[in-house]
Structure 1
């Protein structure tokens, strides 16, 4: 069975009301509805993969986001022979190491001697540790004491942060994502890493009613964070911590203003290639 690789370059025009990162998220969601099953973020866009028998180029070119006046999106298509599929993933997915303590790798990579060895199926790169925001969230989580605590991974993607919290001794962990592919991928990765007590749910902030958490990890885009932050803080008590990422350094002031208005106190922040992460404590 052959696969089709479709490469999209995404450029936001000056008139755009949303940034290229949000356009990429919309594109992934639309492609997922067309049976695309794997995605790799690139510096200027996205690589998407679908089985050849499921590929309809006209359907792809008719996607809403490709016709948006806010973006210039170019598309290139190529066929990948079956025998080259694993090689394609090995080329695009390299194991990563965070602070010499945590390694994120695919099943076809060799195990390394570190404190936390996380194995995931590389269905997409966002959430594997290769994206700047996920890398920073791993680094922040390494410095948060979650032993015996209740942890929420909001917008869990591949489940990598929930899995790391499990490995660090959290007593209960919940991973939530609104996308079906993320929900299914997290379930798969939870099983692969033998973290059976992680609860995975599909949905959004509406699932947080009557919940309580000691640590919240929210690696989502700026608009969702601003819209749902109050729902997150309602699950926190004095001393609870929350880590945010998924936004640019230019967005820090907006996130910080909202966080402070809800009683959060900034503990620390990090930046990597214009992407930011912020850690707050309640009270």
Structure 2
């Protein structure tokens, strides 16, 4: 098995929204903001190459939305999905499995692109099966009013129309060496992969833990639909992660790609920060 970090570019969100009820005087010591209170975050995906399978986990925001839409999120950085795949030695046509933790636009927007004549949409990965939890699919298809702006129909409907949508409704081993678990605080049916790799377990934390700064239990995003459930899920996950020595892979942390954890008098903290390639 080989693992490749696939950076797809950066975007900015309001820092207060990202840290919920935590005062800026606290969170800004751990994650800097600009003059407009926005924090810069990565959209870092993960490519798993195992035998003849090439499994991409999430795909960023994509490039098909309007200039006005992208303007709200202040896209920045030189990376893109296709460029980073090419650096790893692959093209979109090589991906056999497109795994989506959930369908929010910053995680699944790269699933779909315009057709060549811009008359409609088509999937970016023409040979891939698109894997999404059944609970998340149902949640997105009947989106609540608070969350509906994060589910864009042009990111979702073309996947179903392609005939290559695969829904799964049970936790467990989805691919050899990759266990999937469900977490429901952020959005219903968020599916988190636990990857066995060279004697370690790599966890793609997605929006369960968007950055290393979100390790303290009360530091929960305002975007979470059920923050009290997030608190319980985080606590259980972090206790297991520190006990079992998991390596956390962050999708949104601009500054920390991966880390291990340690238990301290002040709670569970980052032990060692690292790049994914340091584990190779």
Structure 3
């Protein structure tokens, strides 16, 4: 079967990953925000803490989560958020928090700085993967005895967080890839190219060469895995994730093995990625 020729209305049929189609990016971000808050509220009602792995991309859900938290007075005091990744400088330390590309600084500006203080995630419960404490995310999951949810965007090569596909000369099984924990690694050329297009006018040299990421091992421990694909350039990876071979070459395809994985996609991401010359300024 040529997965690139599956009709948009047939995508998701027969896949173990649920497909949630959104008319627009805005619709997607509201849906994700509501699911995050529903998870928190259920735990709050049951007197249980919430542990989530969260992204710095897509950013759209954060303004909506902050709005809902403030409007409906939903407490995040019993939440612990582990951000899934961050850029690393050439000395293998974090890039500066004041760097415009820093996810740590960005989370303060985009989310934590917009939530009313009396409702906010406590500063000591805001984590990033740490070059000096690579075991910390896994230790937190073990301490909580659960990971409620992970959500985040999907890269052009099907990566999740910065869990990049193996290099061409690497022979890695699904089991080995799923056992990879939090680590420092090189950002792939594809990812640096797309991120430069998205963030700095195509200036690839401005994108750091290294990153730190929560591993697939930790991600797969989540009760719920949610992937977001809002762009037209997501179309190729989307079909591989839903209907392609389960392989580390497309990291998110491994979530076909997860008991509760869902992919939120806009309609533009459902288009066929069959090659054609596209004229953008008609």
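Derivation of every value follows stated rules applied to the coordinates shown; laboratory data play no part. Keep in mind that what you see is a predicted model, and the values were worked out from it rather than measured. Cβ atoms are built from the backbone, for glycine too; each structure is taken alone.
Worth pointing out:
- Read-out Kirkwood radius over Cα pairs in Å, for residues 8-71 alone, computed value 12.1, structure in 1, 2, 3: 1
- Comparing FRET efficiency 1/(1 + (r/R0)^6) of positions 32 and 176 (r between Cβ atoms, R0 = 25 Å, to 0.05) across structures 1, 2, 3, the highest figure comes from 1.
- Computed 26 for relative contact order in percent (Cα under 8 Å, 6 or more apart) - originating structure among 1, 2, 3: 3
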